[in-house]
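Chemist: Below you'll find the structures, each written out as structure tokens.
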Structure I
Amino acid sequence: MARQKRINQRGEQTRRKLLDAVAEIMREHGFVGLTAAQITKWALKDKNAIPNHFDSLVNLKKAYIKEKDYWPPFFERFKLSSDADAIEMEGLFAEVMKENFRFFESNEEMQKIILWQISEESPLLRSISEAREKEAAKLLSMTDPFFRFTEINYRAVMALLLGGIYYIVLHSNTNKSVVCGLNIHVEKERNELLRTIEQIVSWAWKQATHHKLGELNAKKMNYEFEGLENLASQFLKRAKEGNKVDFSSSLLIEELKRVEEVLLRQLLAITDSGHIENFLKINLHRLVGIADNFYDGGRESFFVEARLVLATIHKVCGPVMEMVPGSLKLPKLFVVEKSVEFDKRAIEIANVLSVAKMDKLLIRIVLTPFRRFSEEKRNLKWSDYRYLNKYALHLEGLLFGGEKVTVSEDQIIDVLIELGLNHVTLISFFAMRLKEKMLGLRFIERSDLLFEARKRVSQLSLFVMMCYERDKMSTSAEILKWLDAEIEALREEPAEIGLNVMKIRSRMRVLELAFWQKLQYDHGVYEEDNLDVFTDKIAHNFSSKGQEVLSGKSIKSKLYGKELSVISATEKLLVEMLEDVRRFL
């Protein structure tokens, strides 16, 4: 019996040596070094040691992985109660991911195993991964009811966290480098990663909770609105039929007050801006519908009720006015009443511009947004009102800023571009005015004017935050597009003959002239803003051998020529010039 015990002990010792050998080889050479010959050599055992104690090399590898894999103990340690709630689940998954980071970061052998699993396809590694997934699925399945019918895929969140942890640790330890500026070997930064893991898990659960809360709120609001909608419907029906309405506006006021309190209470409970916008979109749409039903009743007497609904809309929007969705339809009565107000403001603006002797067409362009608001009452959105209000305030600040305000036509055009008035009339007016300025100018002067206009519009575009018509290109983009086309067309034109009587006649061919001028440009002889202006000036001021009229575009296309004959001729000329210079030294 003692002999058998010694045999068993020797067997255990040999098994231990073989497993230790696998561990050492993994640390030194990675999984590629795990051959039977290397393992037995490292363990100082003969070639039969592995078959005798593990049956096969695969079983030895499997035993090693099972010994080092911390996931099975994790699944034993982290378990959910059968009636676990969201708080318990959130805490468990956050702790699992944080522990995974800690263990993986400190366990070099597990790092090698994971690297092995993602680098080599084998039945052994797949079976171990599948066993791990099977255990994880038990935990994840308990979260499914909490995320069903929400926009959050919790399994995807966990997969990204798991993969991210593996990558950060492997990358940092293999290359000894930072990831996104974070160094996991610095305690403060490692703690930040752990905090963020918990934060991400928390975000997922909060989003799911908000979604569920939104569903409950939607059902509750359906119930709350039913009373108001039925009341309004009965009122309109009886009034249209000529029947005596058997209740006063006080009933409507009472019902609106109740709905208002419910809406404001629910708004206060929502913290996410996206959820607030969605909440407003759904509930304000219903209130707008009720207000429009009263307005469509066709009687002045109904406007009282419509105004009561508008007052409720205003109170609900008040605390979150900037978050009201731009796509929300404006109440019809609101548009009618605001149109009167905007018409008065438009008349005042037009009067100031008329006194300043502004072009009548430009004044009409300035008033375009006001006209649309007054004329297109049927489908105006909240974004239309928001734009026009800011537009009017900006113009009033410019025109009514003092006792005597003097503004030029160009200033007004610039302001309209800044205000994002991307209406075709403004773009056409800009083009018309610039073309008028270019009439009778020389080639180079027209070029300078176009480039100056382009620079000005480009600078204005940096500040454009508003947009009149959102489905169209911005004003600055449209004008820049037109300017670029004009500049391109100008380059296609030959320089004017006869206008420049001082044109220099060169004996060089066009290719030689272009190379010669570019050489001087590169060495700082000329000081020009850019090559476009430079080549336009060459075309205007030079003629070449056999070609009296040049174009800037043609010159520019030849600046980078590499013809040997051109380079040789230029070199010869430079050598001769250098000899002349040296005679004076």
Structure II
Amino acid sequence: MKRKEAVYKGLQFTPVYFEDTTLTSPDYFQISEFPNRLTAGKNLFKLRGNPQNLKVGGVLGIEILDYNKDPIYHEVVDYIDEDKSRVIVIYIYSDTSPGDCTITLISEAVTINNVSVPAEWQNKPNVRWTRSVSVNPNVSNVSEIIFETEPELVVEEIIGVQLDRTYVNGQFPVYTTGQIRYYLYNNQPAIEISGGTFTSDMSNGTVTVSTPSNLTPTPNYVVATTPYVSTIKKILSPTTALLDTEYTVYSSQSISSHTYNAFGYSAFSLSYEATPTYSPTENSQSFAYIQIKGLDPATGDVSRIKVFTNNNGTVGAWDLVNDIELEETEIFVTNTASLYPDQAVGTFVTQSTINTYWTASAYNGFVAAAAPTLTWTTASLNNAMKISSSLNLDANNSVLLVQTTSSGYFIENSAYKITIDALATRTTTADPVLSVYLSGSAFYANPTDYFNQEFPVKFGKRIGELRSTGDNQRFDDVVLNFESEYTGNGTLLLIVESGEWQVADIRVTTDNDAGYSPNYTRIKTPIQTTHKINNQISFKAEYYNVAGER
């Protein structure tokens, strides 16, 4: 997510005639609402200003300094409250220094304590108000949600076939085949399986090892023997998985804890929720495909969205039809016009996913070459797409191009991110390089970009690159942040400049740091047939913060 930067002004050192030490400045700035603390995201305070003492049309200076005296970004919101208060929004990011910050306001008063300001202090800032407030970027945002422009709802009716769900081994199977060992993988807790196989469904499953063997390192005191329980964070390959928590034990003889770095192959159980097999039935159902645009508020953070409907042919209140938690929204999905769950096109479950949603080409400058082969593989990188070609990529204008067959929808000036796993293999002396572009009406294609000059097609906006410095290098959960310049469509392009690449788990999503709302989401909401007898259905959405306040 792109950060907004503040400029230091030094208002605390500006000479003034009068220092207002009151808590809410009733005679001058009239602070009508002030936060107890500043938390993650867009916080606010409100002021009215006293027109009897402050100069009408005078300049208002605002500065907010964190614990280290670094400036914190703020804006005046284009919004006037019911009591005529103006709203100031304060941006708190994850790296904002915790501790007390100082809010400073300066302006020009015409009278102070019922006495006209001396001539030498007129026509310039002469009154200052300062107040401290604590900052904690790790706390959820509960500020009032204010939109400068109300979000736009686009509703489309879709008739879809109702689906039946079936499970091969039940919805919540328990896997016990083989044994696992525990170790640290790049300083992260991990397990390796022998005699069994991890599948994609097992991600987020719970691993339990009742009696781990050959624990290391040995603690210096007696510790309680407890089972090791953790959640799988990521499946790296059919034999390797990352875990959420380390193996930590405690002792009644010490206040310290002990963390094991490894244990040998041991029996285990792995419980998880299986992905069902969906099969169409003879029944159909009407549902609303709702897109909500412009969700990012001027202040506050949208945590939940409630969708209501009202039948225009009847008299009555709005009926709640959906209540969702607002999360990141995947932009490139297999199909939005069905009742099937959304599936990212970058989740390569089978070769069919690659064949249907991805296409490839190759270029030697302005000359098209034989297209690379896109192959599903899961040997080294779980559920990956391998990009293979015999084309010599030594020349700067020789590349392999892999792109989505369909485009995604993007909102102007909104934050997004690409998350990708990859495995690079060196094939020449050059470092393996994979570049990522987005092309379409939502993005500005820089004409000075080399790739927008040397090929018969413009590649679009360069988002970033993955570069391997070794002969074989793995990349996990690499995040590339970007913003769209316009509202429109875009396709995802992967450009192999050198080396051989496998890619997996590619996600293009709305981006929202803690406390900040994504600017777009979509919702599928079933509509009862009885509501559709020759009349219209109206929709409305309500937006709530994490505290359940509108």
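Chemist: A value of 34.2 was computed for mean projected area of the Cα convex hull in nm², for residues 83-418 alone; which of I, II is the source structure?
Modeler: The value was obtained from structure II.
Chemist: If you don't mind, another one. For structures I, II, calculate mean count of other Cβ atoms within 10 Å over residues 251-258 and state which one comes out highest.
Modeler: Going through I, II one by one, mean count of other Cβ atoms within 10 Å over residues 251-258 peaks for structure I.
Chemist: Here is a follow-up. For the read-out distance in nm of label points 7 Å out along Cα→Cβ at positions 19 and 331, a value of 7.7 was computed from one structure; give its label from I, II.
Modeler: On the way: I: 7.7; II: 5.1.
Going label by label, the one that fits is I.
Chemist: So if we calculate percent of Cα pairs over 40 Å apart for every structure here (I, II), which label has the highest result?
Modeler: I
Chemist: If we compute relative contact order in percent (Cα under 8 Å, 6 or more apart) for structures I, II, which one ends up with the highest value?
Modeler: Comparing I, II by relative contact order in percent (Cα under 8 Å, 6 or more apart), the maximum is at II.
Chemist: From I, II, which structure was distance in nm of label points 7 Å out along Cα→Cβ at positions 107 and 411 = 3.2 calculated on?
Modeler: Values: I: 7.4; II: 3.2.
Derived from the structure labelled II.
Chemist: Still on this structure, please answer the following. Can you tell which of I, II yields -500 when helix-only ellipticity at 222 nm (-39500 (n - 2.57) for each DSSP H run of 4 or more, over all residues; to 500) is derived from it? Before the final figure, lay out the partial values.
Modeler: On the way: I: -24000; II: -500.
Computed on structure II.
Chemist: A value of 8.4 was derived for distance in nm of label points 7 Å out along Cα→Cβ at positions 291 and 507; which structure in I, II was it taken from?
Modeler: It was calculated from structure I.
We did not get these values from a lab; they are worked out from the coordinates using the rules stated. Because the structure is a prediction, the values reported are computed rather than measured. Cβ atoms are built from the backbone, for glycine too; each structure is taken alone.
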